Structure P
Amino acid sequence: MKVALDVSAVPVKIAGAGRYIAELAHRLPDASVTTTLVTRRGDTRRWRGRSPQAEVKGLVPNGRVARLAYEAWLVGASRTARGADIWHAPHYTMPRRGSTPTVVTIHDLTFFTNPEWHERSKVAFFRRAITYSAQHARVLVSVSDFSARLLEATIPAHAPIVVAPLGVELALFQPEDRDDESILRGHGLRADVPYIFFVGTVEPRKGLDVLIEAFREIAQHDLEVELWLAGQAGWGDGPIEARIEAHPYHARIRRLGFVDDALLPVLYRHARVVAYPSRGEGFGLPVLEAMACGASVVTTRETVMAEVAGDGARLVPVGNAEALAESLVEALGSSDDERRQWSSRARKRAEHFTWEACVAQHLVAYEQAVAG
C-alpha cells in the first residue's frame, strides 16, 4: 500500500500531535507501507533524518495561510497525491480537490465544546474544517475512545471512525535511572531538589492556573518543594505569566521552556509528583509518558486523561485547586513503599499503549478507506 502522509503542520520543536505525526512517519515504512512524507519546502532534510526509508516531497509553502490554501485546493490534485493509494491528513484538515481516498485524524472536539480555550480565528476555521473532514473523508481516525464519543455527539453524520490510541516509546520513557544526575547537572538542574513537574504547551486549557493556585497552599507548608514547568509558550500564556510573577512563592517556580527527549524522561523520573490538571485534551500524552517512567501522576477525572490513566494515577475534579493541592500533598508525603506501588501500577498501565498498536490501527483505517 502507498500512503502519502502530510507532515507539513509539524513544528521543529515536536510535542503533542506533532509527536504522533512524527511517530507515524518513522514507523509506517517498518509496517510495509510505501510511505511518502509531504513536507514544507525547505523542511525535507529533517524528515529524511527522521524517516530514512520514506520518500520525502517538499511541496507545501511555509506560511500558515499559504500552507492551508495549498492543502485545500492544490495538493490533492498533485502527482504525489494521485500516485498514492491513501492520502493521510493527520491534523483535522484535508484537501478539497482530488480523488485519492483520504483518511483524516481528529484529535479532539474542543473547538466545538470549549471555544474559549482557543483563538477566535482558529475556532471558526477549525469548526468548518473538522465538519468538512468528518463528512468527506473516507475514514476518520480518533486518538481515543473519549474523542470518538465526542465526535459522534458533535457531528452525527460522519465517515466511519477507527480508534487508534497513541503510544509511548517504552524503551525511552522507562523507570530505570540512566545517569540521570549527570543529565540534570548538564542542564543546570539539581537532582536533590524535591519538585512537582508539569509539561505542556502554556495555554488556557492546560489548567496551569489551577496548579499555580494549588502550589500556593502546598508551598506555605512545605518549605523545600518547587514547581517546575516545562513546555513552549502558547496562545493566552500572558495571564499565566502574570500569575507566576505575582505568586508569593514565585522564586520556587522554575520555567524550563521546551525540553527534548534526552531530558524529559529524567524530569519525569525524578519528580516527586507529575501534575497534569488539564481541562481537556484529545489524548493527554504527558500522562502516559510520565506513567511509563514510573512517576506518581495527578490528573483530571471525567476527561480523556482518566481513560488513559486507568488505575495508574490519582484523579481530581477539573478546575478544583483545593482537591489538586490535597492530592499533590498526598503524593509528596508517600512512603517509599507506597511510591513503589504507584510506580509499578503506572508502568503496567503504560505498557498497554504502544506505537506499534497505534500503527496497526492506522493500517485498519487505510484498508477500510481503500475498500471504500
Structure Q
Amino acid sequence: MGEPKNGLYLAVILMIRFTLFTLLLSFGTSLMAESFYPAPLLHMDNAFSHHVLVAEKNTHTLYLFKNEDSKPVLVKTYQMATGKKAGDKAFQGDHRTPEGVFFFTDFINHQQLIERHGKQGEIYGVGAFVMDYPNPIDKAEGKTGGGIWLHSTNDETRIDKGLDSRGCLVTHNSMLIELSEYIELNRTPMIVTHDLKYLSQKTWKKNKNKITSAVEGWVNSWQNEDLKSYLSFYHKKEYKDKVRGGYYQFAAYKKAVFSNPGKPVVNIKNLSIMQSGDYAIAVFKQEYESATIKDLGRKILYLKKDQYYKWKIVSENWTKNGVGPTDRSENVAFRPEMRFFKTRNPSQILGESWKQSSNN
C-alpha cells in the first residue's frame, strides 16, 4: 500500500514544481518584454523635442535621443567632461555643472570665441552652444552664475579626466560638430542629471498622463474663464511671476482680466514634457486670441508637486523664439543638417597646430 502513496506524492510534487516553473518562466518573459524609458523624457514632439540631449554626470556620458511616436529612442552616446567639482551648481564660480532642463539659446563659433576672448577663446575648440541657465527654477532656489555651455576644446585629453571644466559640458570637436546637426536653437532641450534613471512603461506612462492632465485642465479652465479652477493649477506657495510677484498678486490680476467681456480662445499644440528631479516642464506652441490680443508663441510651464502630490505651476515663460516666421515650419519634418558648421573636419576650423597636437 505504501508504493502507490509514494508515487502519488511524487506526482503531485512534480506537478507543483512544473506549475511554479511555468509561472516563473512566464513572469520572466513578460518582465524581459516590458519596455523601459528614460525618466526625464515623458512626452516628445517634433517641434520642441525631435531630439533631446541628456548629460549623465556620474558616467560622463552624453546621450542623444530622438522622438519616435512621442517616445524616446536612443541614437548615440558620446563621452564628455563636466565641472571640476561634483554636485549641482549653486553659485557663481563653484566649478559645478548645473542639473535640470535647459534649452540652447545661442551658438558661438570658433572665430567669434577668439574675437570675444582673444587667445583664451581657443580653449572652447570649434564652438559653443549657450544654455539658458539659470532657468526660473534655479532662480527661485537662489542659484547664481551663468555662461554654461556645451562646447569642445583645443585639448581633448581633458575629456578623459571627467571632472575638468568650470561648469560647462565639454566634448570632442568632431563630436560637437556631429551633435550640432541635431540641434535647433530654442527648440532642442539639454537635460543634465547625475544619474539617468529608467522607468517601466507603466510608471512612465502614469507620470506622463498626470502632467498631461494638469496641462489640459489648465487650458480648459482658462478658455472657460473658470477662475477658481484656473487658479487651482498654480502652486500657492511657490508660484512666482516675474512681473506681478507671487500667487496672490497674480490671482488678483487674473480676476481683473477674467472680468472683461468675452472669453479667450486658447489652443496649444506640439506638447513636450520633461522632468528633472522634483520639477517638470511642459513646452508647447500657444495660440491666444481675445477681443484685444492675438498672438502665437512658445510657452514653458514649470511645475512642481504640492503637498498632495498634485502637479502645480510654479513659473511660466512665454516667448516668440522658436516659432517665428524664419524658423522651420511645423509642417516640415526635422532633418539633421550642418546648420552651424561649414565643415566636419575640426582641423579646418582650428588649424594645423590643433591637428598636430591631437595626433601626438
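What follows draws every value from the coordinates through simple rules; no lab data is involved. As the structure is a prediction and not an experimental result, all values here were calculated from the model. Cβ atoms are built from the backbone, for glycine too; each structure is taken alone.
Looking across P, Q, the calculation of distance in nm of label points 7 Å out along Cα→Cβ at positions 62 and 94 that yields 3.1 traces back to P.
In terms of distance in nm of label points 7 Å out along Cα→Cβ at positions 230 and 270, the structure with the greatest value among P, Q is Q. Taking FRET efficiency 1/(1 + (r/R0)^6) of positions 38 and 278 (r between Cβ atoms, R0 = 25 Å, to 0.05) as the measure, the highest value among P, Q is held by Q. Which one of P, Q has FRET efficiency 1/(1 + (r/R0)^6) of positions 198 and 294 (r between Cβ atoms, R0 = 25 Å, to 0.05), as calculated from the coordinates, equal to 0.05? Attributed to the structure labelled Q. Tell me which structure, out of P, Q, gives 14.9 once mean count of other Cβ atoms within 10 Å over residues 70-77 is calculated. Working through the options, I get structure Q.
Comparing distance in nm of label points 7 Å out along Cα→Cβ at positions 46 and 238 across structures P, Q, the highest figure comes from Q. Determine which structure produced the value -12500 for helix-only ellipticity at 222 nm (-39500 (n - 2.57) for each DSSP H run of 4 or more, over all residues; to 500), calculated from the coordinates; the candidates are P, Q. Working through the options, I get structure P.
One of P, Q was used to calculate mean count of other Cβ atoms within 10 Å over residues 150-157, giving 20.2; which? Source structure: Q. Computing Cα extents along the principal axes in Å gives 63, 40, 36 for which of P, Q? The structure behind it is P.
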